[in-house]
Structure formats: C-alpha cells, structure tokens
1. Kindly point out which one of 1, 2 the value 1.8 was derived from, the read-out being distance in nm of label points 7 Å out along Cα→Cβ at positions 55 and 319.
2. Where does the value 26.6 come from, among 1, 2, when mean count of other Cβ atoms within 10 Å over residues 7-14 is the thing being computed?
3. If helix-only ellipticity at 222 nm (-39500 (n - 2.57) for each DSSP H run of 4 or more, over all residues; to 500) is calculated from each of 1, 2, which structure is the one that comes out at -8000?
4. As an exercise: distance in nm of label points 7 Å out along Cα→Cβ at positions 95 and 199, calculated from one structure in 1, 2, equals 3.0. Which structure is it?
5. Taking distance in nm of label points 7 Å out along Cα→Cβ at positions 151 and 311 as the quantity of interest, name the structure among 1, 2 where it is greatest.
6. For Cα extents along the principal axes in Å, the calculated result is 71, 45, 44, so let me know which of 1, 2 that is.
7. With distance in nm of label points 7 Å out along Cα→Cβ at positions 159 and 279 coming out at 2.9, pick the structure among 1, 2 it was computed from.
8. Between structures 1, 2, where is percent of Cα pairs over 13 Å apart, for residues 239-294 alone highest?
Structure 1
C-alpha cells in the first residue's frame, strides 16, 4: 500500500511556518504542491527555474518566506542564481526539486543522468537537503528542520520522489491579459552617453522610497562609484536575473519604487523574464536597459542586441509602457513621469562602449549589501 502526503495539510504546515510566496516551473511529481500554491498562496509562474530562484529571492528581500519548485532537470538552470545570488547574498529560499530518473525506476531517457546526480549537485552547491518523507508526521519534523536553516539565512531543499503527494485539483483561475498602453519607438538620433553619465541621471532621481538593483558586471561597479547607499544592490553574478529579482521585490513590497538596471547581454540571456514581468505587472517597477551592444565586463565582445528591437518585445510582453530613450534629458523626464503615474515601464537607451578608467569594485560584501538593504526596506514598512 502506497502512503501519500495529504497535500493541503502539508501546504498548510508550510503556511503556518510563514511560507506563502512560491515561484517555480511545473513537474509532474510536484503538480499537487504547485496546484496548492496556486490555489492558496501567491504563486509566480516563472519562465525558467533560474528566474524562479531570482523571483523568490527578491520577495525574500522584501520580507516574505519563499518557496521554489522545480524538476531536477531544471535544477541545472538554477545553478547560477543558487551559487552566485542566494549564496553570496545569504538569501534563504526553501526549495522542492523532483527526483525524475531515480536509479532503479523506469523513466524517460533524458532524466537518467540527472536522476543519478541530483543530490550530488545539491551537495556541490553546499545546499542542505533531505528526501521528503511521505509520512505527514515525519514531514512536519522535516519542515521544522528546514525552517531552522532558513532562519540561519541558508537555503534548504527537499528532494521529492515519485508518488509523494496526494492529488490536489487546480481551482479555476482568472487570467487577465495585460496589453501595452504606450510604446515610443526610435524617432531621432541617439545621444549615446557613457554608462557612468546614464547611471548618474538614474541615481539622482531616486527618493526615500526607491530601491535600485544593478545587473552584474560594470553596471553594478559603476553605480557603486556613482553613490554607494543602503538602497542599492549590486549583483555580483546570476547574469540575466536582475528584473526577476526586481519582480519578486516589487510584488512583496508594493509601497516601494523598484528600479532594475539591466544590460543587453544580461537581458538576452534570460529574455523570458520579460513575459513573466508583463504578466504579473508590478506597477511599482521600472526596468531600464542600457544597451552598448557588447559584453563590456569581459573584454567588449559583441552581443546580438543590434538585431533585436527590445522596445517592441517588452511591449508585446505586456509592459504598460515601453519607450525608446534618445538622450539623458529624455531619460530623466521619463523617470520623473513614471514616479508620478507608475505602471510597469521599460526604458531603452543606447550607451557608449567602455567604462571608467581604473574602475574599482564594491568593498562592501554581498551579505552586507543585503543586510543594509533589508534594514532600509524594513524602515520603510
């Protein structure tokens, strides 16, 4: 006789511990828990597993206790943010990863290798984990243990085998369609300012309710030199995840203004995030793309952004406003307009290649950045 976890009871135990914000990508082994989270909690359907980790991390920065759900094949997609976002910043997310391809059980051929290395991969990433029991009393004890690691600012994962959860039906969902209301294409020549000049304009428009998230590489390093302050976060890795981090934080703290500063190489890496952002539509998020058509932080190799119309794509993905910026004056005006009217907004500006000579790096550690940012956020609560 197979014993299964009563999904609603297990989910309610999670909720009693404060875990009520979920993000993930579906897996048949986890479908019942995913259905529960959609029915009873705040669930964000991510385009990929790495984005899910970043979304959950952003919500965690905003004070929520968060859960990520994924198939073990998708664990490989999440390696970057799990090692270069949650680890250095000490952001504790609770994870559930399925064990497709479990040795000794028949499964699809694409799961064979991942079934063999899932737990080894978690060990290599220095993530504490346990196999989730299908006995509710044992599972409750496991949740207490997991929560203790979360309270220590460390992630914890449960590895979920086949036939762990009882069936949980998905309730009907209301799905609104968000359409672009304002799109401005290129209409004149580009000023092409430096990144430092552009960041100066963005930075001087912040206020006491603004959080600025800068993508990895020279964008974060230059923002640090423009002004290091407690409401800045400089990503040191997890390339492509800055707007997903912003999405999670914006949804968790709707009273704050979240400015996600992106780069062309970064956005191209995880462009599915635009669709997620457009669907969940946080009106308090401003997404600014600085495009120099190069990977400036790694030697100036060209990206393919010269062949991409980001303004069209963001508009098609449901951003309320998607605007081509030709100059620093336009940039400042549009930021001022967003602060007055809000609405999920995408601003695109071409910047010059290159960066400040002898550019330094932040001397504050990622964990210190997180601590002071959360202190800033809590002070605004």
Structure 2
C-alpha cells in the first residue's frame, strides 16, 4: 500500500472543497483532494438551482448572511476574471395575497440589514410591467441575484488549484482515519488503489458525507458532530419557452424558499425545489409530486397549462436540524470547536453554499491560521 505525507488533505471535490483547495494552494500549501466518486461535484454541487443569491433570507450576523453577501461579490468577480459564465438576471420576490405583504416588507428589511442595498419595492403593476405573466399583489426586485454555470466554476477552481500544485484523487473514499501523536491526521483511503495519507491540515468538505468522515476519525469528539437530516428537493422543468426573463420566488416556507422559478443559462425554466424529508439519499423524482407543483406555481403564474411540467432532477440538502424546526447556520468547525489543531469540518452547507463558496474558503483558511 502506498503511503504519503502531505501538508493538507481536503475531503470532497464539490464546489466548497475545490474552493478550499484553490485557496490553500494559493497560500503555498501542498494540497491533495480526495473524492470518493469518479468525478468532481457529483453530489450536492451537481443538484441545485445554480442561483447566485443576493443574501436576502438569512439572520443578520449569521455565517450564511455574511458569507453570502461577501461571497456573491467575490463570485461575480471570479467568474468575470476566469471566463466562467454567470449572469445577473435578477429576481422578483412576490407576495400573492395581501396577508403576505407585511412578511414581504420584513424580508426586504432583513435583506437590507444584511447589506443588500440594491432592492426595489414594487407594486403589482410595477411587477407586471417587468413580467407580464406574473400574478402578485406586491413584490421586490433583487437585481444582483443571478445564475451560474456550476460545473464550469468547479472546473475552473480545480484548474486554479492544480496550477498551484494541488492534486486530485478520484475513486478515493476515506474509510477511516486517526490522530497521530504529533497532531497530524492519517487517512486510510480505499478504492482500486488503496493508500494511507498523513497530513498536517485536514478540511472535511464532504457534504452529505461530512458527519461520516468525522465519526470515522478516531480522536474526534463525537459530541461535536451534529445530526444529519436529508431534505430532498425535487425539480420539474417546463416544456416550451419560459414566460419569465427573471427568477420568480414566492414568500419562503419553513424548510426552504418555496417552489420558485429559476432559469438555466439557455433560458429554460425549471421549478423547485420542494421539501421531502427522507431517510436515505435517493434521487428519483416522482411524477405525482407535480400535482402539488402546479398548485404552488399557479399562485404566481396562473397561466401554467396542464401537462407542461416534466420531472427533471432532485437534490438533497444536508440539514443539521430536524423537520419542523428553524434552519440552523452553517457549521464551520475549527479547533475552537473540536479542540483539534489543523482541522476544519464543514456541516450543514446547504444554500447559499454555492454563492458563499469563495468566502467559505477564506473562512476555512482563517480557521486554520492561514489568514
């Protein structure tokens, strides 16, 4: 079995792991990325709305709020500088009943408190002038919300990391790991070419697998590992041309942002995600769930015709709180939490994780003492 010593190991080659790899490689660290699957970004990063969020929804002062607002600007600048497609299409957050108007105003105030300073409150007529097919009683416009080529971003981040000497190992699942007497971590890696890797720094960015990585690390305090709940989100695509040129979001729900309309970079409309709590990861989209989609979408687009929605794909949010309870903040657990030097473990990195990815990488570097 091959044995190697390296400065830094990153577990997980999704957008967060790749952003961290780039950041640490730029800091002069020797970086190895371990990915259990056969390609990068095949988990949470491959199954989302591909939206660059403005930072509207999150409690002021939370990691989600701070890293989203900072990360959004970093991400647009990165995409412009590295030929990654990103487009500020804007979005409308809509109230479809008069009872929702106070909550709409409160959400707008929340966003402004988070540093989102470009929002515009719209009357129903104002909103319809922008989107004639829209039904609402009030709305606000977020011009800095956008869409992105997530896979293109991940390929770019990987390329940037590799340019600075980082290496990627695919089909490389971490099966167990342990602490050495000198504080380093040794990881036993399975797959077709098993190996042992000893590293001074460890970043656990394994997404849905982050808790398992921590549980299998001998010496990691079990009481510092949050629970994991699977909140599946189903998406449906619209046949034919989209009637909207911007993203349309209803008022948010307890576990998510409601069945919203997003656009891909080709202009195709898709709807979702809904919230389906499941016991184990599975990605089938049941056509019958479309019945509830039609009802939800018609609150803001009454013109949706029967038979025009098709099952598209599903993703899973790595929730760290159970159904029926308020959403929790990102967990970016460094030595100040678990007491182990040189380690950062990331839990519950759901939306706005994609938007926040570059800012999260800076936060990880800071927790590792790399500034």
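1. Values: 1: 1.8; 2: 2.7.
Structure 1 accounts for this read-out.
2. Working: 1: 19.0; 2: 26.6.
Answer by label: 2.
3. Values: 1: -12000; 2: -8000.
It traces back to 2.
4. Numbers: 1: 3.0; 2: 4.8.
Going label by label, the one that fits is 1.
5. Details: 1: 5.3; 2: 2.1.
Comparing 1, 2 by distance in nm of label points 7 Å out along Cα→Cβ at positions 151 and 311, the maximum is at 1.
6. Values: 1: 71, 45, 44; 2: 67, 40, 39.
Only structure 1 yields this read-out.
7. Values: 1: 2.9; 2: 4.5.
Of the options listed, only 1 reproduces it.
8. Working: 1: 54; 2: 67.
When percent of Cα pairs over 13 Å apart, for residues 239-294 alone is computed for each of 1, 2, structure 2 gives the biggest number.
Computed from the coordinates by the stated procedures, all read-outs in this text should not be read as laboratory data. None of these values were measured; they are calculated from a predicted model. Cβ atoms are built from the backbone, for glycine too; each structure is taken alone.
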